[in-house]
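No value in this document is a laboratory result; all are computed from the given coordinates. Since we're looking at a predicted model, the values are computed, not measured. Cβ atoms are built from the backbone, for glycine too; each structure is taken alone.
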Structure 1
Amino acid sequence: MMSSDSDWDQPHPFTMKFAASEADCDRLGHVNNATYLRWMEATSWAHIEPLGMDWATHEETGRAMAIVRTEIDYLASAYAGDEIMVGTWITTSDGKLTSERAFQIQRVADGKTLSRALCRYACIDLQSGRPKRMPEQFRLAHEHAMAVHAGNHRKERN
């Protein structure tokens, strides 16, 4: 069963598929929590890079959005062989220093939500690691992503 917009907690997610492998599983036989984080990171980059925040832009501006807090609720297990869909949205951005991104992770076969997460980010200077104001490119990318989330633009979909 392919996920539709109605299967998601919020409208217009950016989505990316993953195949759970034996290597993703832990001793309990289900996908390890670190794998969910890896999938979330990969989906975040795939979402934001086409909006003008590729790594070259980070290096050019000397800034990055660093995760300062992650909250994850694990609701059901995934297993080797499962096809997984990760949906994400930038839900808030102050356009200056901070933003938040929500995630919902589903098993494609039955549409079951396996996990929900929220990550909070702060813009930092790449050299010092200290908080620093977002460059214009980041602000515009966040604005565009939130407009897509709100349904005001055509969504980017992988």
Structure 2
Amino acid sequence: MPRLLPTVLGPAFLPLAELCAACRDGDLIRLDDVFILVDEPDRADLRASALRTALPDVRAAEHLVAIGWTAAWIHGALDSAPWQHEMCVRADERASVRLAPRFVQRELRLRDYDEVLIAGLRVTTPRRTLHDLTRRSAHSPGFSSAEQRLARLVTGIVSPR
């Protein structure tokens, strides 16, 4: 049977009041800044799609890579999306993208094997994400549980959610 609704619903599909009403009625749940059907399983491609809807619809946005806590959330190491999403542009691509204040953007030197494509969004691999988070935020709240989940992903003990 064909699917009548898109997987990720945002204000471009229905007015925000309608989405909130459907959420209150139990038909939808909120995922970051968008809504998904209540029976939709939690997956990395769903989280990446949710984040992609918040990015500007310009050609330069293809150069953005999700890093840090945002990549950890997409890979399933965090239960809820970070308040401020972390994105980067590879130093060898040099693109300029204007993002909303909810995003932090930087330029990083990444190699091809440091990133994967999930639902059309470039994301650092679990190994690179674990490396980045270990290097800079060992004292952040929630770090140890996120680190353990990412380490299990890297070693292949668990499959991505």
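Out of 1, 2, choose the structure whose coordinates give FRET efficiency 1/(1 + (r/R0)^6) of positions 23 and 47 (r between Cβ atoms, R0 = 30 Å, to 0.05) equal to 0.75 when calculated. Traced to structure 1.
Here the criterion is relative contact order in percent (Cα under 8 Å, 6 or more apart), and among 1, 2 the highest value is seen for 1.
Out of 1, 2, which structure matches -7500 when helix-only ellipticity at 222 nm (-39500 (n - 2.57) for each DSSP H run of 4 or more, over all residues; to 500) is calculated?
Considering all the candidates, the number was obtained from 1.
Can you spot which of 1, 2 the value 0.8 was calculated from, given it is distance in nm of label points 7 Å out along Cα→Cβ at positions 63 and 135? Among 1, 2, the structure yielding 0.8 for distance in nm of label points 7 Å out along Cα→Cβ at positions 63 and 135 is 1.
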